[in-house]
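Dropping the structures in below, format is structure tokens.
Values in this text are rule-based calculations from the coordinates and carry no lab data. Remember, it's a predicted structure, so these values are computed and weren't measured experimentally. Cβ atoms are built from the backbone, for glycine too; each structure is taken alone.
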Structure P
Amino acid sequence: MNKLKAKVAIITGGAAGIGMATVEKFLAEGAIVSAWDINQEMGDALMAGLQTPDNRLEFRAVDVTDEGAVNAAVAAIVEKHGQLDILINNAGITRDATLLKMEGAAFDQVINVNLKAVFICGQAAAKQMVTQGSGVILNASSVVGLYGNFGQTNYVASKAGVIGMTQVWARELGRKGVRVNAIAPGFIATEMVKKMPEKVIEMMAGKAPMQRIGEPSEVASAYAFLASDEASFIHGTTLSVDGGLIS
């Protein structure tokens, strides 16, 4: 339970869903965690529920699409801890509509949060990691980035783009001591999914060979493995955590 002991990690979108589960997992594995989210109230609730006796958790209200805010937050974390070992680019949104109905503003919003913000945070973290000669960047893609999905032109484009960026960064940063990978979750039981009609959830579960949807903790465990030294030769890959949906 100490595979990330004393590692300093940033987890974006860390106040809910997969992000919050990843914060919990990283704390259990001994990491020092800076959880980022745009929602201060959710951040306060996270801090109230996950306080550690050795103060290894902090929350920062950061807009990941704001380059200046991201750079300032990274600088503050490095000043405080002297290092940055892990970045989990988890923050993401959906604004679903079919191609014929999607508005340009909805397309831009999803691309900005799910793709451009990954670039912004990844660049800020990589600069520090290259300086110290080590680090891990893990990006959140999705199984729909691999095979597409009805009504999600913007989301699929962003998640496919994340896979491409991950592969480029792996080629650029591997020789500098920085590992880069992506995770492609399938249907996961986040709060948003749990609010869907039971028939919809059953349909989603039925598409996977394992005949169920995943838990946020299962994605968090994959992040913890890839962030640890146990995955020291895994680089430039996209790991599907989807119950066999892509098989």
Structure Q
Amino acid sequence: MPLINKRLLTAAEMLRQSESVADIGTDHALLPIHIVKKGIAKRVIACDIATGPLEVAKKNIEKYNLSENIELRLADGLKGLREKECDQITILGMGGETIAGIIEDTPWVKKPDVSLILQPMSCDDRLRSYLCEKGFNIVTEKAVFSQGRIYTVIKAVYTGQIHSFSPHFIYVGRLLEADGEQLVTNLSYAEKHLKSMKKCFIDIQGVDRRKDLYEKLSKAIPALEKDIERAKRRI
């Protein structure tokens, strides 16, 4: 088994057992190899926009004798997939806006039997906002420390219902609903976000073109502070 980092491992743990999974932006195919080796899925379609990573991925797949289980495709986002080829999709290691764009360009993922496992490297607030406004339910979310950074991994499913959310939901999602050790990690992520929000709030004060954001943060910051304190009392 190849060693995968905690970021990839957390994403794999959110998958249910199924026939086929698609991994978008597969890079070196370490996640697809793990998925097949662990029996999570019999088949993985591993897509990447660049030939270089796919060449490395091919060597890794051959090393573990999984050429019959993992199919490599050169493709931009989900454009290399056909509807019903898979019912679970992982999109990891991209900006939140890029992930939202990939989803928006693929109408067939808007079905309740398709699960999305998403890991934004940035702009996670914009990704959550997009999901809520477009009828996706954020089922669960976990923060994870990996390679010196803290990330969040989101599982979302389309319901068609436009979800209303609290002022700070787009910044921390369901992270503060966790318990135990996971809540401790999630709190680290939430507190990091709160610090960034406070800095942004100060920086944009008095800037006319950022009035909308200023007003949003004026509500989100105190609400998040209260939720963080409540979550700490549960530890």
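Given a computed value of 14.0, 43 for Rg and Dmax of the Cα atoms in Å, for residues 103-190 alone, which structure among P, Q does it belong to? It must be structure P, since only it matches.
Looking at FRET efficiency 1/(1 + (r/R0)^6) of positions 39 and 199 (r between Cβ atoms, R0 = 25 Å, to 0.05) over structures P, Q, structure P comes out largest.
Each of P, Q could give Cα Rg over 2.2 N^0.38 Å, but the derived value 1.06 comes from Q. The greatest value of distance in nm of label points 7 Å out along Cα→Cβ at positions 159 and 183 among structures P, Q is that of Q. If distance in nm of label points 7 Å out along Cα→Cβ at positions 63 and 215 computes to 5.5, which of P, Q did it come from? Matching structure: Q. If relative contact order in percent (Cα under 8 Å, 6 or more apart) is computed to be 15, which of P, Q is the source? Going label by label, the one that fits is Q.
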